[in-house]
Every structure is written in C-alpha cells, then in structure tokens.
Structure P
Amino acid sequence: MKVCHVITGLEVGGAELALCGLLEALNGPDNTVVALRGESALSACVAGMAPLSHLDMNPGRATPGDVLRLRNLLRRNQPDVIHAWMYHANLVTSLAMTGLRTPVIWGIHHSLSDLASEKRKTRVVIRANAWLSRSPTRIRYVSALAARQHSQFGFSARRALVIPNGYDTDKLKPDPAARARVRRELGIDPGALVIGMIARMHPTKDHVNFLQAAARFLPEHPGTVFVLVGEGASDGNPSLLASIERLGLRPYVRLCGKRADIPALNAVFDIATLSSRGEAFPNAVAEAMACGTPCVATDVGDAALIIGRTGVVVPPRNAAALSQGWTQLADLSPSERQMLGSRARERIVECFARKAIAHRLVELYRELVNTPCADP
C-alpha cells in the first residue's frame, strides 16, 4: 500500500511534527511526502524517512500551473491513498485530484475557536475548504471539538472522523539529568518553582493572559520563575519584552525562543501551562504530561479530555482563573506534584501513544484502499 502525504510546509509546528512522528512509527505503507513550499527546518528529518519532493509554491496563492504540477506528480507516484495535512494542502490537493479516483484524506489540526485572529488569507482558505469539503473521502480531525466546529461552519459532517495525535513516550519521558542541566543553563535555582509554557507567539496562544496571570501569582509565590519557549518568545521580540517590563516580571521570566529539546525543557517545569483562547488538540499539553509534568490549561479544544483528572482546567481569557489554577498545584508538596505528573504520563501512555494512533491511521488507509468509492 502506497500512501502519499501532501503537507503545506515543513516548518516546526504541531502538524508537521505529527507527520514526522507518523512516518517514524509506520512500518506498513510505503510513504512519500510532497511539501508545497520549499525546504525548511524539518525537511532533512522527513527526507530521512520517506522520499520527499518540494514544489516551492506559495500555497496561499497557488496558480493553475502549481495545481497541475502537483497533479502530475501524484499521477506519476500512483499512490493508493493521499493524506493531505492542513488547510492549504487540503485545498490544493483536492483541486489537483479533480476527476481522479484515488481516495483523499484531509487533515485538520486546528479549531475555529479564535478564527478572527487568523490572517485574512487563511480565513479565505478555510472557507474554500468548507466549499470543497464533499470532495475528500474522509476528513480527519485531531479533536472532537474541531470536528463539531467545522461541521457548524459548513464542512461535510458525513466525511468526518476523529483520530487524535500520537506521542512518542519513549522520547517524551521524565529526565532528572536534563532538569538539572537546563536549569543551570537558564540560571534557575534547583529548588525554585518553575511554571513554563511552550507556544509560538500568536494571538490565539494568548501570552498576555499568561503574563497577567504571572503578575497575579508572583506576590503570593515569590521566587517563582516563568519560562516561555517557542518562536517569537525571545529577547528579540520588543512587544513581548515591553509587556514583561510593564508588569514588573523581567527578573522572573526566561525567554528561550524556538528550541528543539522539548523533553528537556518540560523536565525543567514544575507546572506546564497553556494560556490559549483557542486550540484543537494541544500538543504542548500532551507532551508535557508524557514527560511527567502536571498541567494547568485553559478549557480549549480537547485540553480537558487530554488532562482528565491529572491537572487543572480553567476558563480561557481569565488571568485570575489561570493564576488560581497554578496555585492549586503550587500548594502541593513536590512529592505530590511528582505523583500527579506520574499519573499524567500514565494517561498519555494509555490513551495517546504514537504506535496506537499510527495503527488507527493505517487501518483507515486500508479501509479506503479496499472501498475507495464506498462513501457517497
């Protein structure tokens, strides 16, 4: 069975990393990958696991010639199934496959909870996805909330199914040595309470909420260190620095920017957090839990489903509630937090391990190969 994955690009992001993880876990189908954009951060990783083609197009402004190039490439590869990843790839793939009978799966990794914060062109592409949503054979959502929201937005509900992301719990695991090493690197005392968030700078991630909660939390918990990791969360971001300075947080915040050593950073945290006002299936929460770090997250996407009884879920856009959630975990003893983190890891291993999720996707591919025209 040959599966061709078409993805918008290979920057470091949740969907892109999920594709890398799936390729690593799969040992049944023969996989090829087509990236609509040019070479990027994850290109070498993907190329090491599957034949990779870059089309060097601008997916937001794909021309008829771009669509034809993709169509010709897919016809040459002759896959049994095409799995598109993210809105732009969904759109361009469906246009390229017009009139052809190969089963196509769309992958949707976002919620519509904060659609207004998306770029105008992205909103246009999402609407185009809705118009064309009867064209794919299946639409794979990573969260039940995203499936409901997209159905309400006009996406075909008959084609929808939910398969969450999977996580490599052999790599994502507690690491005491990394905890000590990275704390030294960041100038954090071994005994300090550390609250951390891994999220790129984007309005939906609501870093303002995080910082306002930190300003509320600090007077009752002096000496706490707040760590921000992700693209844009760096000293080179003047607006972020201004917000930190305005709230009097500069001595207590460490800005790490984009980093690849996510398990080591999660090991540093006593509490991992999510301050978002919109998500689908928040990878950062599941990854922290797999590393044995308890979480406080806003009630967005499937965050509550992921956390279960192993952490705290609070309303979004509410800094007081986020601060109070941190307080609930901060008031536990270190051993109690460690026990809670162990339960969090057990939940990810039992419910969201990568191999189990990969198996579900392989079964979907096989179903579509065996009944490619069954869905009216």
Structure Q
Amino acid sequence: MTQLPEIRLKRGKEESLLRFHPWVFSGAVASLPDGLEEGQLVRVLSSRGEVLGTGHWQIGSIAVRMLTFATPDLPDDFFANRLRQAWQMRYDLGLLRDDNTCVRLVHGEGDFLPGLVVDLYGPTAVMQAHSPGMHHQRAAIAAALTELPGIGSVYYKSDTTLPFKAGLDPVNGYLLGAESEAVATENGLRFNIDWLRGQKTGFFLDQRDNRALLERYAKGREVLNMFCYTGGFSVYAMRGGAKRVVSVDSSAKAIALTRANIELNFPDDPRHEAVAEDAFKYLADMPDGAFDLIVLDPPAFAKHRGALKNGLLGYRKLNARAFEKIRPGGILFTFSCSQVVSKDAFRAAVFTAAAQSGRKVRILHQLTQGADHPVSIYHPEGEYLKGLVLQVE
C-alpha cells in the first residue's frame, strides 16, 4: 500500500481528535508535505508523531475531514462498509418501508462520512459531495451504493455544495443507471421529487417527523404554510383534516410543485390555495386572526457566522409578525435550519418576538431533524435544524 502523505499538528491541537471530533482546522496544522492536492487522503499525526487517523485534505478553515481515527490507512472496503452500516441503521429504525420510500441514507459526520450526503428516492440515490475528497471518490461510492438493497441508479448533484475555490467540475448527472420515476412516498403520502432542478436533493427529508406532528394538530384548523417549497407541511395538513390550507412561497416554481403535490394526493380538493408572494409581505397584508395554525420554515437566514446578527434579526421579525397575526389559541410551528444559529440563540429570538407581541406563549414541543439525519455526539454542529411548536393565547 502506498504511503499516505502526512500532516503534523501543532502541540496540543490533537485534543479534539482524541475526542473524535471529525474536523482538523487549518490553524491546528504545523506542517504540510509539498505537492499536496485538494481531496487527497492524508495521515494526521500529533506534534509527537503519533498517528491520529486518516482523512481528506482540503483548502479552507476545515483542513482535514477525518474518516478514521487511530488507524494509519483506509481499508479498501471502507466506503462499502460505512454505507452498509448506514443502510442497516435506517432499516432497523423502520424508515425503509413500502409506505416510506424516501429517506436520507448518509448524513455526513452523523454517519461518519464527513463531506457526503446521500438521499434515497425509491430506487434512485441522489449523492452530494461537500468536500473535494468525496468528489474524487464519487465513482467508488456510487458503485457501493448500487450494492445495497433496492438501489438501481445514482444521480450526482454537487454543483451547489462543492467549495467553489476548489475549481472542481461538479459533473452533475447519472453516475450509474438511468432516470427512474420521480415520485416518492413519505408516510403514505406521495410527492413529486425534482432532483435534477430542485433545491438540495429535491425534497427536505429532515422535516418528516415534524410534518407528521403537524398532521395531528391540523384537524378543523385554517393552516398557513409559509416558505412552502414542495408543500410538504400543506399535504400533511390536508390529510390531517384541515379546514383550509394556504401555501405561500416567493418562487413560482415552488408554488407549481406544491400544487402538483396537493393534486397528487388530494385531486380537485377546494381546501387548498397556493400563493406566489414574499412571505414578509403576505404576513404584513393578511388580516389578523385569519389562521389558527401557522408554519414558518424559512431558508437559512444565516449561512455563515458573519451573517449571524442579521439572521437573528430576520427570525425575530418573522416570528413577531406571526405572533401579531395568529388567531387566539393558535399553534405556531417555527424553525431555523441555519447551522450557525444555536438552539439557545433561536429560542432567544423567538422569545424576544413573543415579548414584543405582548401575547401569552407556551412551548409545546422542541423539534429537530429526523433520525435519518443523525448527529454524532462528538460533532454537535451536526444538529442544524431547530424548531418550536408554540401555543399562542
């Protein structure tokens, strides 16, 4: 086996790796070998020369994403084994079922494959690389995926996830197999999935459990689903017996997809209305008390730490408007998917908005992503989705 290039850390910087945190930050690196290329496998050593593990090197604040700890080399069947373990976990949790054919198979660090995301939609696996190292391994990963039960094709989609400074060609397209039916089932509901042109891999699988919870609250209520995208919350509200459902998104394409998903499950049902309009404007213009169940699931208001202050202001403003408008006794589902926004910071923003409205508010549920988006206990940064279910008197 070829000797891997070695990266040596500064004194004391090995502590996080000894606690199995999967990132080596650039400031921890003491020396690099000449000619190192982005995405290359490297062996990471302590300042004393002890082997700490193996990972993918890249330029940026995160210098190495660790794949193994303590071992000096990567086994030939590394990706195949990790993918089998990920599949088995979802199977054991009961997520791979006939009435649930869409699931996240690989959630980066949570599945000990940092830099890799794989979502399953029926027989198609949609793969995204978030690091040059995983981009270079895409063919081997795709081959290993098709060895898993039920997977017949692999679509690679990394144009928006690879570091732009790496200068890599994302080469979006099918690595293995041909295009299959783009309809998947989630908890018995059907959804059109556009992994070719849609956001992320085509659907936000992390909200599955939260959509199911909303279904329990929807009966007889008038529901407003803001930032609806594919209309997931709207479809569940319809099945839950909502009296009326209004889906709002600034994107005309999202509204078209929402309408298609409603029609797929509830053809010609007059309870649903879709509106292409800015969410803040819609909330400002709508009458007080028009809805008694509101969903706020916006895109990330803060995608990096430099945007954190403005992002928190955005969450505060959005929730304050909802508190002002919701009918007495109403239920508010509110979320943040910004990784840099902590649970405490998000709750503080919502608390400030509630206090500003002057209304009595109680927390009924505290929400996060589903079990197919696991969080490594050594990598708390993986818990990116925060949610609250609130009753507003």
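Computed quantities for the displayed model
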{"read-out": "Mean count of other Cβ atoms within 10 Å over residues 225-232 - highest-scoring structure of P, Q", "value": "Q"}
{"read-out": "Value 22.4, 70, calculated as Rg and Dmax of the Cα atoms in Å, assigned to which of P, Q", "value": "Q"}
{"read-out": "Top of P, Q by distance in nm of label points 7 Å out along Cα→Cβ at positions 41 and 57, largest first", "value": "P"}
{"read-out": "Highest-scoring label, criterion being relative contact order in percent (Cα under 8 Å, 6 or more apart), among P, Q", "value": "P"}
{"read-out": "Structure (P, Q) behind the derived value -8000 of helix-only ellipticity at 222 nm (-39500 (n - 2.57) for each DSSP H run of 4 or more, over all residues; to 500)", "value": "Q"}
{"read-out": "Identity of the structure behind 1.00 (criterion: FRET efficiency 1/(1 + (r/R0)^6) of positions 169 and 281 (r between Cβ atoms, R0 = 30 Å, to 0.05), calculated), options P, Q", "value": "P"}
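Read-outs throughout are calculated quantities, based only on the coordinates presented, and are distinct from any laboratory measurement. All values reported here derive from a predicted model rather than from experimental measurement. Cβ atoms are built from the backbone, for glycine too; each structure is taken alone.
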